[in-house]
Structure I
Amino acid sequence: MRILLVEDEEDLALAIKQVLINEKYVVDWASDGIQAWEYLENQWTEYTVAVIDWLLPGLSGLELCQRLRANRNLVPVLMLTALGQPENRVKGLDAGADDYLVKPFVMDELLARLRALQRRSPQFQIPTLSIGDFYLDYANNALRIGKNSPPTMIPLTNKEFQILAYLMQNPDRIISGSKIRHQLWEFEAEPMSNVVAAQMRLLRRKLASYGCDCPIETIPTQGYRFNSN
């Protein structure tokens, strides 16, 4: 899952970003409305939710939200602001925001509101990530293999988990390395072009060390596929 965070207060933005990364989100942080719009226009990326501060340089959060809806972009928007008066909430919701969180807030409430937005958005609901004998365990950040008791539990890094989740959400579909790289690595990370292939090698090596075959196929010149058969 990928989130766009638009917040010009650096300390707050970095704190939110770290919390979201810990929850296995891929996070792009923009510090002004212009940069945020460039991210949103990028054809490679699909955001699960946009978390947008109201008071931003360049384009305000309100203007950004209005522009999104005018362009028929339906990404759910959680508006952050210190403007907690009822008339301001009405303005934000009328501009196209889906929810509103007044500063200061606790991170647990932010996460709960993000989960609620995902549940209300059919295009972003997470299917049960279980295919055949492979099950992604969110609670333990692990891949569980086999239905016997006890099953094999393979601990995953956040990036390994994100790759498996993305491919398992698209079983039997060939996804190019470029698409995976643009979807699962942050813009500012500027990963090398072979970073996906390198991660796949490490993931296969890890599964092999547990005596398991990797369900991800490499399709020459095309990309990768999670084989559901």
Structure II
Amino acid sequence: MLSLRAAALTDIGRVRRENEDRCIFDEKAQVFGVADGVGGLPGGGEAAQLTAEQVLTVVTALPAVTEQDLVVAVRAVNEAVLKLGRKMSPGMGIGTTLTFGCVRDGALLLAHVGDSRCYGLREGQLLRLTEDHSVENEARLRRARGEIVYYHESNRNALTRCIGQPTPPDVDTAEFTLAAGDRYLFCTDGVTRMITDAELKTAIGRGDDPHVTLAEIVNLAVKRGGPDNATGVLVFVDEA
């Protein structure tokens, strides 16, 4: 038997006037993740808030969960955010990233849209479990298929998918069998742009209290300038 300990933390940072990040956090339902309102569009905070609420409502109502269920759930969330965007910002819409997982029957089921991330640490090895849906990454993948793709350097981090877009987004899903000692970090780019993967590996593996460890990670991102909101949800998997 396995048990979970988890923590959630968000910080506005040192530059932004509003925190448009949201934690997705329900220890009882074992649903964890983050949403990051899209910069450059109005209503980022509202998009992320609605997304967080809808994910918890939809996923916790499911008697069982499969990867396909998560795709359907995320697309339902997208539709809700799209409708809100038509009211708040008819010309531009609103948007947010979404990266979350739910634990069911000893496995973590993951769903991902955007450039927030999920990392997994097992036996000292850190794996990035998601791929950023950015212009740069999409170009790299297309080039690997032999396509000729160009993009402007200023747009390299622009999102190619988000929650709130007019067409239902492609949703990346995955399933990971849990093991005692695993640690999983969901975080926004306000963390990952300020802290390297190598540093995250060390931080996640250090200590035995998810609240302390997560505070160290978020505070480091802010200490290094905090140009964006910094948010994380950290899950420790223990032997029950």
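Which of I, II yields 15.3 for Kirkwood radius over Cα pairs in Å, for residues 102-205 alone, as computed?
That value comes from structure II.
Thinking of I, II, which structure, once relative contact order in percent (Cα under 8 Å, 6 or more apart) is computed, gives back 30?
II
Say we calculate mean count of other Cβ atoms within 10 Å over residues 70-77 for every structure; which of I, II gives the highest result?
II
So log10 I(q)/I(0) by the Debye sum over Cα atoms at q = 0.10, 0.17 Å⁻¹, computed for just one structure, reads -0.44, -1.30; which one of I, II is that?
II
One of I, II was used to calculate distance in nm of label points 7 Å out along Cα→Cβ at positions 14 and 110, giving 3.1; which?
Traced to structure II.
Given that helix-only ellipticity at 222 nm (-39500 (n - 2.57) for each DSSP H run of 4 or more, over all residues; to 500), derived from a single structure, equals -12000, which label among I, II identifies that structure?
Considering all the candidates, the number was obtained from I.
So if we calculate distance in nm of label points 7 Å out along Cα→Cβ at positions 6 and 174 for every structure here (I, II), which label has the highest result?
For this comparison of distance in nm of label points 7 Å out along Cα→Cβ at positions 6 and 174, the top structure is I.
All of the numbers you see were taken from the coordinates with simple rules; none came from a lab. Values in this document were obtained by computation on a predicted structure and should not be read as measured data. Cβ atoms are built from the backbone, for glycine too; each structure is taken alone.
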